[in-house]
Structure I
Amino acid sequence: MKNFVYANPTRILFGKGQIAALAKQVPESAKVLLTYGGGSIKANGVHAQVMAALAGRAVTEFGGIEPNPTYETMMRAASAARGAGADFILAVGGGSVIDGSKFLAAALKHDGADPWDLVTGAARIRGALPLGVVLTLPATGSESNCGAVVTHKGQGAKLAFGHPALYPAFAVLDPEATRSLPPRQVANGVGDAFVHVVEQYLTVPAGGMVQDAFAEGLLRTLVAVGPKTLADADDMEARANLMWAANQALNGLISVGVPQDWSTHMIGHELTALYGVDHARSLSIVLPAMLKVRRAEKRAKLVQYAANVWCLFDGTEDQRIDAAIERTESFFRSLGLPVRLAEVGLGGEAVPAVRANLEAHGMTALGEDRGVTPAVAEKVLAAAR
């Protein structure tokens with residue numbers, strides 16, 4: 001296990017009724033830009049709770065942030081923020097709203113010509129507007145990490161970026177706020193969180209016993225509570241455990257001191273950018289194929305995964321690995337997630353198109369060993385057809 005420094009400054013306020021705590025978290029003098037998505041927060045009562053907690057503060061609203069937030073939308077949000085003189089952003093929604101708001105927070109402090117340069121790395125992030133979060137969709141863990149993903153429609157690019165300045169100051173996690181989520185969004189959230197853990201765990205042995213045990217516990221929890229949450233919207237215990245597991249999956253803790261992969265995500269991002277596939281559904285398609293193609297490189301951890309997540313002990317190592325990959329696919333299917341390109345209407349045309357995009361975006365040496373080249377990515381997509 002290698003040396004590391006772990007520091008996560010986001011304050012978590014977890015549990016029923018915690019939205020009211022916004023009154024103490026947002027400065028009374030703040031000029032708040034309230035960002036959200038399609039408007040479900042107004043139908044389910046979350047918006048009313050937020051506004052009650054923000055009473056007395058100047059609040060400007062910006063809605064319509066789409067799944068896979070776009071540069072184009074967030075630049076309109078920047079104009080709204082500047083017009084209102086906003087000095088604090090409150091993101092109310094899921095990972096897309098939060099990610100878009102992180103880009104917005106950095107863009108509002110950028111003095112260059114084009115804030116997209118902050119995403120590509122052509123310019124450095126040097127600061128960000130203060131950001132708070134009220135989470136309504138457990139999935140990405142973006143509420144307490146410093147990373148984000150934004151899509152540039154004009155360039156057909158979906159890119160990840162991050163900076164310590166993008167950690168939210170606080171995040172409110174009230175499981176009650178997720179009760180009205182459609183089944184598709186719940187399933188996507190479970191699948192997204194599951195793959196987040198896998199990308200940090202299913203690599204090569206590194207002596208990270210605590211990290212491995214934590215990751216395996218998160219995976220078992222997601223396997224247990226995902227179907228329960230889908231089956232019963234009123235099972236608040238399942239919802240609470242899902243919300244906390246999704247947060248812990250990507251708050252930075254399970255990745256410290258161990259190798260990380262993220263090749264499934266990078267390939268999935270291109271599927272989303274090119275064809276509009278839901279982020280989580282791109283991951284459920286790519287991951288099993290990635291495990292099949294990269295089984296030799298990941299062999300030791302695949303055997304560990306088979307035993308400690310799926311309780312597979314009988315048969316040869318190869319039989320256990322096969323069974324673990326099959327269990328992974330079956331789990332995704334139990335959530336209603338696709339595991340083949342054909343299930344989202346894609347065929348062989350996607351393979352060279354994704355390869356071309358990976359090359360265009362410099363994604364030519366991915367994975368824990370940088371062994372996922374464009375040629376390997378082609379093999380993965382071919383295995384997912």
Structure II
Amino acid sequence: MTTKAEAVYEPRSGESWRDPFTMYMALRDHDPVHYVSDGDYWVLSRFNQVFDAAIDAATFSSAKGLTFTYGEMEELGLEAPIVMMDPPEHTALRKLAIKRLTPRQVTVIEPMVRSFIAERVERLRELGEADVIAELLKPLPGLVVAHFLGVPQEDRTLFDRWTESIVAANADGDVIAADAIGELFGYFNSLIELRRKEPGDDIISALVHARLGDEEVSLAQLLGFAFTMVTGGNDTTTGLLGGALELLTQHPDQRALLLDDPRRIPNAVEEFLRLTSPVQGLARTTTRDLELEGTKIPEQKKVMLLYASANRDEREFGPTAADCDVTRKVRRHLTFSYGPHHCIGAAAVRLQARVAIEELLARCPRFTVDAERGHFAPGHFVRRYQTLPFSAGA
């Protein structure tokens with residue numbers, strides 16, 4: 001039997017992402033407020049603890065970064081992007097951007113998304129076997145993020161390159177990938193100036209011509225928002241969909257339920273979000289001394305919120321928490337975090353996932369993915385396949 005001493009948190013990256021769930025269960029059951037002496041930070045793994053911390057921005061601040069590395073904001077050397085702000089500054093900027101990302105606004109892009117997915121799925125059918133990440137799951141979120149930011153078609157391949165560089169650098173111990181960040185900010189600096197003169201129907205245009213109280217949205221805030229959208233909207237959606245296809249391959253009975261009644265797919269997406277949790281965890285910094293489960297955490301210490309562990313907590317989801325059940329009624333989950341930092345692009349992610357699963361099941365109902373031959377991407381915070389062999393089936 002696992003004891004508290006044996007419940008250890010070890011940051012994952014690459015192939016070590018294959019099974020983090022055994023580690024999460026040991027932490028939940030034996031050391032839910034776990035101290036990592038090597039990095040001097042704490043790890044929360046139970047649903048209620050992670051949920052409470054996520055909604056309590058006054059105690060668990062984002063302003064000093066979202067990794068377990070101290071001093072990351074100083075290394076970034078820039079004004080904080082929106083995900084590294086606390087209310088009320090965060091709230092004011094978020095309100096300006098969220099208007100373009102509501103569920104109703106996002107439905108406008110469904111024809112574009114469906115056309116793109118249908119074309120890529122037909123290509124997968126023709127190929128018979130291919131890497132589904134390269135053919136569909138990686139380019140799809142890049143298309144969507146670029147659309148919302150108003151990036152011209154010919155520049156959209158830049159997104160994946162920047163994201164890869166930033167995530168890979170972080171996996172190697174670097175908080176920031178200077179070259180990729182420099183390219184990203186240089187590009188958006190030019191795009192922002194263009195949108196000042198020639199506004200379009202996109203988020204950058206909306207923010208450029210909006211006001212925060214009596215002031216314009218600053219260039220640093222605009223660049224920070226672009227950074228957030230590019231880095232947060234690409235690999236996370238890829239992670240969700242790669243994990244969803246793996247689950248549908250592993251559980252043919254659940255696939256059969258969706259084939260029998262595609263109206264179940266939106267509900268299934270919530271189950272896939274819960275089980276895959278692409279952002280496995282992010283850190284906050286305490287603003288005061290506190291005590292959880294009899295464990296004292298001092299002020300100004302990093303605390304990892306393990307969303308993926310919380311989403312499999314039997315205390316919240318019952319004894320079948322680790323099972324895939326596309327009919328499960330998920331009241332709430334932490335895949336998009338919760339509270340002030342609930343993911344601003346959640347509606348867009350849900351749309352992409354729903355349409356992708358609809359088109360794959362309609363056009364390749366017997367598809368499979370070979371998870372054993374798939375490879376996981378580097379990075380300590382996002383769990384996603386970098387390659388995933390796909391067969392279209394008979």
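Every read-out reported here was derived from the displayed coordinates using simple, explicitly stated rules and does not represent laboratory data. Given the structure is predicted, the values throughout are model-derived calculations rather than measurements. Cβ atoms are built from the backbone, for glycine too; each structure is taken alone.
If you work out distance in nm of label points 7 Å out along Cα→Cβ at positions 202 and 354 for I, II, which one comes out largest? Could you put the intermediate results ahead of the total?
Working: I: 1.5; II: 2.5.
With respect to distance in nm of label points 7 Å out along Cα→Cβ at positions 202 and 354, the highest-scoring structure among I, II is II.
Give the label, chosen from I, II, of the structure having the highest value of relative contact order in percent (Cα under 8 Å, 6 or more apart). Display every interim value, and only then the final one.
Working: I: 16; II: 28.
Largest calculated value belongs to II.
Could you figure out which one of I, II the value 66, 45, 44 for Cα extents along the principal axes in Å was computed from? Can you show the working numbers first?
Values: I: 66, 45, 44; II: 65, 59, 35.
Of the options listed, only I reproduces it.
Given 14, 10, 9 as the derived value for semi-axes √(5λ) of the Cα gyration tensor in Å, for residues 290-329 alone, which of the supplied structures I, II does it correspond to? Walk me through the intermediate numbers first.
Details: I: 14, 10, 9; II: 30, 11, 6.
So the calculation was done on I.
Ranked on mean count of other Cβ atoms within 10 Å over residues 90-97, which label among I, II comes first with the largest value? The partial results should precede the final answer.
Numbers: I: 28.1; II: 17.1.
Once mean count of other Cβ atoms within 10 Å over residues 90-97 is worked out for each structure, I has the highest.
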